[in-house]
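Novice: Have a look at these structures, which come just after this line.
Nothing in this text is a laboratory measurement; each read-out follows from the coordinates by a stated rule. Nothing here was measured: the structure is a model prediction, and the numbers come from that model. Cβ atoms are built from the backbone, for glycine too; each structure is taken alone.
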Structure 1
Amino acid sequence: MNDNIQHKLSQLPVVPGCYLMKDAGGAVIYVGKAKILRNRVRSYFATDISDLHPRTQMMAAQIVDLDIIAVATEEEALALEANLIKRYKPRYNVRLRDDKSYPFIKVTVKDKFPKISVVRGTAQLLDNARFFGPYPNVRAMWDVVKLVRRLFKLRLETRNSPNRRSGCPWHEEGALRKRPCIDYDIGQCSGPCANLINEEGYQAQVREALLFLDGRMLRLADDLTKDMEKASSEMKFELAARLRDKMLSLRNIHQDARVVSTKHEDMDLVASFSQSDEACITVSIVRDGRLIEQQHHFMDGVTGVSNSELISSFITQRYNGVGSPPRMLIIPQMIDDKDAMESWLSARRWARVRLIVPHRGPKFDLLAMTAENAKLYLEREQNRKGEEARKAMEAVAELGKVLNLPDGPRRIECYDISTFGGDDSVGSMVTFINGMPEKSHYRRFKINYHTGQPDDFAMMKEMLERRLGGAVMKSPKFSELADLMVIDGGKGQLGIAVRAMQELQIAVPVIGLAKRYEEVFLPGHSDGMILPANSRALHLLQNIRDEAHRFGITYHTTLRNRRMKESALDYIPGIGAKRKTALLKKFGSVEKIKALTPEELAAAPGISLELAGEILRLLGENNA
């Protein structure tokens, strides 16, 4: 134990909080929470740690530094731990795999005419919206969105539409359209953009959609029945018929859901199955006493982790997002921090949430079924991954024979350039190991070449010099050379790669892959090699080339969008993102702001007369 750690141990407070363990490189290798930081953190540095699990002993041996974050309550520590794990992805923590990519359904409930959309992660969590999810199965999530739009005709967020021409274009300050949007024509929107429905009628549709998304089928059916009877009594037979059809559709959906409780209870049943270093957590979602869905989540780094700790970690990471927990969470065994967890979950729901461990009865049987499904799903997933790995290795072996590489190219790197008229040019490098993508080894390059017309050869040379030069300089990001380099392009791009390696005195097998005829070019050969269309080696090369193209295009689009969003306001001290957005929303554009007097600009929220004068002065200088 070094002096730095000893000093920090002596200063540990007797309060709740989180601790971050770091290795010699400064990387966070473990994040934990504690009711009392002093007691918990010191346990890792006891004289005899032989009682600890071997995994914990291994982790403790690598700790050279630690940080702590003190909080007021255990509940705050729970939420903070989940956020820190998501941020740092520590090697020795149990991690919910790919949780950032799980989508949520969002309904902007406080808009005049709320819209439905799909968002990912918690960055878009807003007070004026309701969120439902997360949905590990993206296809199932889109099925729900389509059903909600067909039954309740909510307008779709235009940017979420698969078809850019789809989506209702109504907005607060916009003029009404002469004819409704295309979604209205196909029966998936009620047409607020053309004033074909008033606010009251649209809000009624929103309330029904929220009940449906919440799984409140019985309450929704009761409301629809009352509306149908009222419409019939008022001789509004067309409206009554539409309500009847909606009732029939919902009844069919409701009948498909299995009844698991005659008390119309709401609960999530959480069970797990672990194998190797991963676990599948299955959640059976019950609303109004009916099993409406099962979700399967995967967690990594579970070796040596107890089932209680696994369930506890999953709950904090799963419900730390924008979803709201139900009144009951049914779990296989009680977790250590039960009281703190219940308090934290209750705060997220704004109502009491209980953790329950059943020992007999329907809840016990359903939890057992959930655990069995977790086992079956994990085994199926591992079998699928094993089959993918086997086929990938066969493709690598075949590629090795085609290129006369005796051991097969274990590590393959592919390079591509993405540009549009020479602006925001980027280079991408993707890595496949044993025929499978290794995303932690992907690299992207912002190309510095700006001389004259766009020159793909010059940009490719710049990227390769930076990548190979990094290997020469023993850069940690580029220390390992590839067994095969794939250049997206023909003889010209291949020649650039060969020249870059010669200048740096590096020898790595390299080929070019020309897209037009899928020709494989080898150094020193004027003609390309055409592999059979059913060749596994060709499919592997195509996959890695397409992945490099996708990765590069994504980065290029990010840079282009960032540049397009920039304005002269970005370079004015005192104007951050929020103030810039507020000013542009209020006045329309930078040009319109330039035409204002200081007094007119100071009328904007948060802008003093002094700041208004400075803004106008700097905008005038930029214009000059």
Structure 2
Amino acid sequence: MANQDHLQALAKRIRYNILASTTRAGSGHASSSLSAVELATMLLFGGFFRADPDNPAHPNNDRLIFSKGHAAPLLYSLYAAAGVISEEELLGLRTFGSRLEGHPTPAFPYAEAATGSLGQGLSIGVGMALNGKHLDRLPYRTFVLLGDSEMAEGSQWEALQLAAHYDLGNLVAILDVNRLGQRGQTMYGHDLEAYSKRVSAFGWDTFLTEGHSLEEIEHAYRMALVPGRARPVMIIARTLKGKGVSLLEDKEGWHGKPLPEADFERAVAELGDVDKDLTGRIPPPEDTSPAGYEPKPDKPANYKPGESISTREAYGNALAGMHADYPDMVVLDGEVSNSTHAASFARSYPERFLEMFVAEQNMVGAALGLSLRGKKPFVSSFAAFLTRAFDQIRMSRYSEPNMVFAGSHAGISIGEDGASQMGLEDLAMFRSVLDSVVFHPCDAPSTEQVVREAAELKGITYIRTLRGKTRVLYGQKETFPPGGSKVLRESDSDAYTVCAAGITVHEALAAYEELLAEGITIRVVDCYCIKPLDRETLVRSAETGGVLTVEDHYPQGGLGEAVCSTLSDTAIPVTCLAVDKLPRSGKPGELMDYAGISARAIAERIRSLLGNRHP
């Protein structure tokens, strides 16, 4: 049994630190932090959570994710009570240069992930729990602190479904039902049964508790953490926002607001005697290491010049062919692996393939959790469908992950399926992510090589693939490093430079032949890497009359704007061809003509740009 008196005294110290740090900062979520004090104190210092505070990277530490990231003052105060943060540092909360930021980030080594955009922590926890149970086979548990407001997010229910599907009995969610959201009462208020019925229906075990009774909380944890549990668990706790401070307790209008200095001393007096030097002990983890794993080599693909194969198929072949060289790889797909061709990897390495079903937000969050436990996730879906997970994608960047995304069926060139399936915004989305690398290969060998390049890169990488087959242009040994391009046609008399990527590379080559027959030579550049762009090659295009970009993407945020930005400090004229009409169904060739990005359209625009300079 836990020492209730000691824990009660610790809870007082933690409450004091929450109030002191937020009042000093003049901002922060004090009331949201106060509601979960007993829940967190019992977890960390009641003997349930096992971790080495001196080694946050220990592979068998239990993981604690603050999905309600606005309760960061509680997270920091917990580790002050553990003796690893000084009071001086705690009082620097939210100041520039402090690792104690307004919402958790990896700058604070005990924050598992960057959180604060609500509805994402449980998905990250799913990824970490998947890693522990099914990949590394380690006994650590993953705990996720949730707020009741974020239970309205659909991504939560995506995560709930998948956790039950994969029998993640090593995942424990702690729902802090404090009744009040940002502007008033939450959807179900203090109706714990409403949450329990819904969560149970998704295949979880639930335990209801009084969230300020250490005795009841201890009992709930003991029930939740019985050895051998197969189903994930949610502890649903009734709490009061602002607990312990009468000015705040269960009162509206205090969300995100600290106590004013004038009220601080009165609030502290209500806490009673506070031992500011009191610390708690976190029990150590088991000293175990991840299970060994050595994938057997798979037969590599062999592409012949002139044959036609889709880049999406080459993506799948590359995954399977290189896994022996990258054993930390895992592949996730949103129930379209037969189309993205991630199924090629699944057939060869089913134990490292995770079906995430049609739930892209959770897929991205789970991939982040896997990445943060040392795996290299390759995440695939249709390019159009990845856009619905953009919040998860942009938030993952702040956790310093190593993740690869592959979006297939890009652009109007997919043909008859129509607008809903056409990824036409994806380049803009991934280009906007800080420090991302964006590839758009045009044939099978270049796709194979950029997949391998992506496996070596740190951060977030995007690979855009095509539905239709394209002709093999490159040899197997050609290299495609980030920031590079390939000049496919070039002469001393080039009248213009055409920069293309993916399907439009083939259209540009066809336009080259058409113009060549008229005595006009153009330079054709395959911009297989759209971020970062090959500035050196682009600047050299000044030798010609200018640059024409052509892409199967909307004008905003794609190749054309990237080239314009890169050449903005030069006098090189840039003209952009892109999809600027409402997409519709039709044959690929018809749609390329319709959108003005076909070989015919390229040739016509070159003639127009040259005017009277050529016959």
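Novice: Given a value of 25.0 for mean count of other Cβ atoms within 10 Å over residues 17-24, calculated from one of 1, 2, which structure does it belong to? Don't skip to the answer; put the middle values down first.
Specialist: Details: 1: 19.8; 2: 25.0.
Value 25.0 for mean count of other Cβ atoms within 10 Å over residues 17-24 corresponds to 2 out of 1, 2.
Novice: One of 1, 2 was used to calculate FRET efficiency 1/(1 + (r/R0)^6) of positions 297 and 545 (r between Cβ atoms, R0 = 35 Å, to 0.05), giving 0.60; which?
Specialist: Working: 1: 0.60; 2: 0.10.
Considering all the candidates, the number was obtained from 1.
Novice: Now for a different question. Suppose you compute mean count of other Cβ atoms within 10 Å over residues 137-144 for every structure in 1, 2: which one lands on 23.0? The partial results should precede the final answer.
Specialist: On the way: 1: 13.9; 2: 23.0.
Only one of 1, 2 returns 23.0 for mean count of other Cβ atoms within 10 Å over residues 137-144, namely 2.
Novice: May I pose another question? Check the numbers for relative contact order in percent (Cα under 8 Å, 6 or more apart) across 1, 2 and tell me which is largest. Walk me through the numbers before you get to the answer.
Specialist: Numbers: 1: 8; 2: 12.
The structure with the largest value is 2.
Novice: A further question on this structure: 1, 2: which one has helix-only ellipticity at 222 nm (-39500 (n - 2.57) for each DSSP H run of 4 or more, over all residues; to 500), as calculated, at -10000?
Specialist: Working: 1: -14000; 2: -10000.
Source structure for this number: 2.
Novice: Comparing Kirkwood radius over Cα pairs in Å across structures 1, 2, which is largest?
Specialist: Values: 1: 29.3; 2: 26.2.
Sorting by Kirkwood radius over Cα pairs in Å in descending order puts 1 first.
Novice: Taking mean count of other Cβ atoms within 10 Å over residues 145-152 for each of 1, 2, which is largest?
Specialist: Details: 1: 18.0; 2: 23.6.
The maximum falls on structure 2.
Novice: One of 1, 2 was used to compute FRET efficiency 1/(1 + (r/R0)^6) of positions 113 and 289 (r between Cβ atoms, R0 = 30 Å, to 0.05), and the answer was 0.35. Which one was it?
Specialist: Values: 1: 0.35; 2: 0.85.
Derived from the structure labelled 1.
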